[in-house]
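Read-outs throughout are calculated quantities, based only on the coordinates presented, and are distinct from any laboratory measurement. Everything quoted here is computed from the prediction, not taken from an experiment. Cβ atoms are built from the backbone, for glycine too; each structure is taken alone.
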Structure I
Amino acid sequence: MKTRSLAPLLLASVLALAGCNTTSSRIRQKAEVFASLPAADQERLRQGNVAIGDSPDMVFIAIGAPDRRIERLSTGPLKMEWVYRRYFERYSGTAFAGYRRVVGFDRATGRRIVFTEPVYADVYRGETEEHLRILFEDNRVSAIEELKQ
């Protein structure tokens, strides 16, 4: 009986870990590109740094897939824009969550009493903000825009 209940839990944890997008997993995905780079560039990408002149594959290795891709077709060269967002929760205050029963002791009568009291919970709101834009021209990074706070 215990092995049946552990099997789904083990499977879920293995699948969750397999889906992790780490620098080393991205290097494995783009092994040919990474192996062809000079040692200094390899170390820079391992540290998650992007530079002007990097290819889209190099940017992917360093910081992963963008949240949004924009392609601009014009008379000139193909222009791409990769947008990265930051996800966070912002505290919004407290909200009434219901009541709970509390058992107390009445010293005057020597008996236990049950009463209810209100319960409040902290409320957080999920938010996103754009924090990085990488502009490509002719399949090379031409500009990096980063939100500074």
Structure II
Amino acid sequence: MKRVICTGLAVLDHVFYLPEIPKTPIKSFATNYHTVGGGNASTPAVAISRAGGQAIFWGSLGDDLNGDIILSELEGFGVDVDDVTRLKGIKSGVSSVLIDNAGERLITNYTDRQLIKNADWLPLSKLVESDAVLADLRWQEGALKTLRRARELGIPGI
């Protein structure tokens, strides 16, 4: 089983389905709604786990309800979240996703800058246990540290 470390952001997406995305400011009513985890590192981690690989997610979450939901969902899909950092008093990332009948989407995201401010906590010594790394470039410092160390170790990175 291949081990892939995914470094970056995890968010909770609130997905609203509409006949069409409004062109002007107006109150609109969704035909359906659900929440699902999202993020350019956590979503691939789930895909890797579902495909039979061993996915490890490295990222920061707030100590809020959204963070609890994100963490629970990742764990439910078998993603290793042992090294996730929870930041006290910080809100986890969240998005509002509008999808119309044609499949077009409009996304509004909130990410507290504290979630991507510091990468000094990353357990880079654990990279030797991985077969590959995937880095979310929205967390530039975390991506650079992870990818540079992976290159030094001869581990492929995406």
Structure III
Amino acid sequence: MIVMTRIDYRLLHGQVAFAWTNNLSANAILIANDSVAKDNFRKKTLQLAKPDSAKLIFKSIEDSAKAIASGVTDKYRVFIVVENIHDAYRLAKKVPQIKLIDLGLSDQKEGSKNIAKSVYVTPEESGLLTELESNGIQVLVKQAPGDPDIEFSTLI
């Protein structure tokens, strides 16, 4: 069962590893990212932040979608973390079980607009998130579990 998908350019760090994992009662964290899946150094570094209460899995976007579709993740409460909006979009288009995306932290880049604290989106990314919302996926902007739920569509 997928409990949430979070967009966070830092991927796994203290807030994600402990606050979110505990709040969601997640017992598996799936880092879905094409480059991390092939980079042993980044995997080792991210493993340092892994909570004892959860299994940590690294897969590409494609392999993440295949694993979820196969049912191998059904026995877990899976918290998916992706690095950026494009990865969230790609995964959500392949995985109908994704019903909630949290836009936690997205980095500033050329042409991006600040819509909330530490959340920047380009017009293209805004369009991708709007499309996901129109397909029935709830997109929230929320840094920490105790923060209020803010619908992405109210910020653009």
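Observations on the model:
- Read-out mean count of other Cβ atoms within 10 Å over residues 25-32, computed value 13.1, structure in I, II, III: I
- Highest-scoring label, criterion being mean projected area of the Cα convex hull in nm², among I, II, III: I
- Distance in nm of label points 7 Å out along Cα→Cβ at positions 81 and 105 - structure with the largest value, from I, II, III: I
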